[in-house]
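Bear in mind these aren't lab numbers, they're just calculated from the coordinates by the rules spelled out. In this text, all values refer to a predicted model and were calculated from it rather than measured experimentally. Cβ atoms are built from the backbone, for glycine too; each structure is taken alone.
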Structure P
Amino acid sequence: MAPRFSLPRYETPEDLPGQVAVKWRREPGARILATIAAVCWPPLLTLAFWPPKNWVPGLDIDWRLGLLLVGLIAVPTGLQLLERSRKAAGKPSTRLGVIWRFILWGGLLAAGLQVLIALAVTVVGWFGARSLFEGLGVTETTLLIYGVGGLPVAILVGVSYALWAGLCVAFIAFRKAPEPVNDRLGLMRGR
């Protein structure tokens, strides 16, 4: 008789994987390696197969290059915020907590950047308008396309990028924390 395969059941939050306590790795290159791996999300991999048509920064730059630029700034900033949070409150203390922090911050950053882009394109459209009603039309169209239509896509891309970055940071920059020592004889009370 063939062995039966059953999926694990996650009935309580404690049943989820990634609940083991973690701490920063002591190796100096661990955070750098985690940052490089987190930034090298699929846009970097796709650049080799589908090179961008425009490498010059501007309005028509390839979106993957823009994402890489945002990642180069956001991931080290996220690591600094994570370290500050761990020093202040001791949280997140698990790999799952590290990943969730990155997902939350990535989604918020993507939403904020998309709103800024929508507002910037709206303002640029005002300067190109020849009348008040043309300016109102530019505002409506721009906010519908970049704000309403582009916001969910931007959040999805930001969350997926942040999920990848959180996984890289959680598994490269952190290691399992040692089990606390049970002081059965009372020799460690003064330390």
Structure Q
Amino acid sequence: MTIRILSLGLMLSLTACDASVAGPFEPIFENTAAGTQAGDCASWPALSAQVVEGEYDWRLRVFNSPDCPTQAKAFEQTYDMDARFAGLWQDLLLVDSGTGAGDHELYLVATDSGERRAALWYVGQPQFSEKMIHFFEPTRDAADISQCPQSEDVLTQWAQMGMPVMRAVEKVFDSKTGNVSTGDKVSCYVMQ
């Protein structure tokens, strides 16, 4: 089995990057911590991360200092190929699992141990603030299109093509408590 060390990019680049000049590491979600990237290493002031792709999965290696020094490795986790490293937020690593425009699961992973602190099932774009993540959790309940905040015309077109329009409910993850509560808003999504 050949293992290649890959550049950390928005979509897990399929080619090895051997650049030695540090550039920006752009996280996938807005309002999460940008870092610097040199070669295959993404760094923040107190930690760094490296993605190593295998034949059927990939590993996230996390280090307790910048620049991915082997002697400072904190932990290593293995993920399926449909997941991608998404960045850092409030001392939690973000791993996004899912493909295409459908529903996803966002894993919030402790930077010191690799422990999964939460798994948030969502559709659309989660909104990160200083202490909370607002997201819409999909339900398997059919939506009344007239009550959806999205364009009724677009949703009706999807429904006419045989794609069911479903209801999603707002959820809020609190980083201080680790709890998820239900918000007041609803949204709709197309089940694919």
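Here are some notes:
- Once relative contact order in percent (Cα under 8 Å, 6 or more apart) is evaluated on every structure in P, Q, the highest one turns out to be P.
- Comparing Kirkwood radius over Cα pairs in Å, for residues 44-139 alone across structures P, Q, the highest figure comes from P.
- Source structure (of P, Q) for distance in nm of label points 7 Å out along Cα→Cβ at positions 60 and 116, computed value 2.5: P
- Structure from which 3.2 was derived, distance in nm of label points 7 Å out along Cα→Cβ at positions 76 and 156, options P, Q: P
- Value 17.9, calculated as Kirkwood radius over Cα pairs in Å, assigned to which of P, Q: Q
- Across the set P, Q, FRET efficiency 1/(1 + (r/R0)^6) of positions 84 and 124 (r between Cβ atoms, R0 = 30 Å, to 0.05) reaches its highest value in structure Q.
- Among P, Q, structure where helix-only ellipticity at 222 nm (-39500 (n - 2.57) for each DSSP H run of 4 or more, over all residues; to 500) as derived comes to -19500: P
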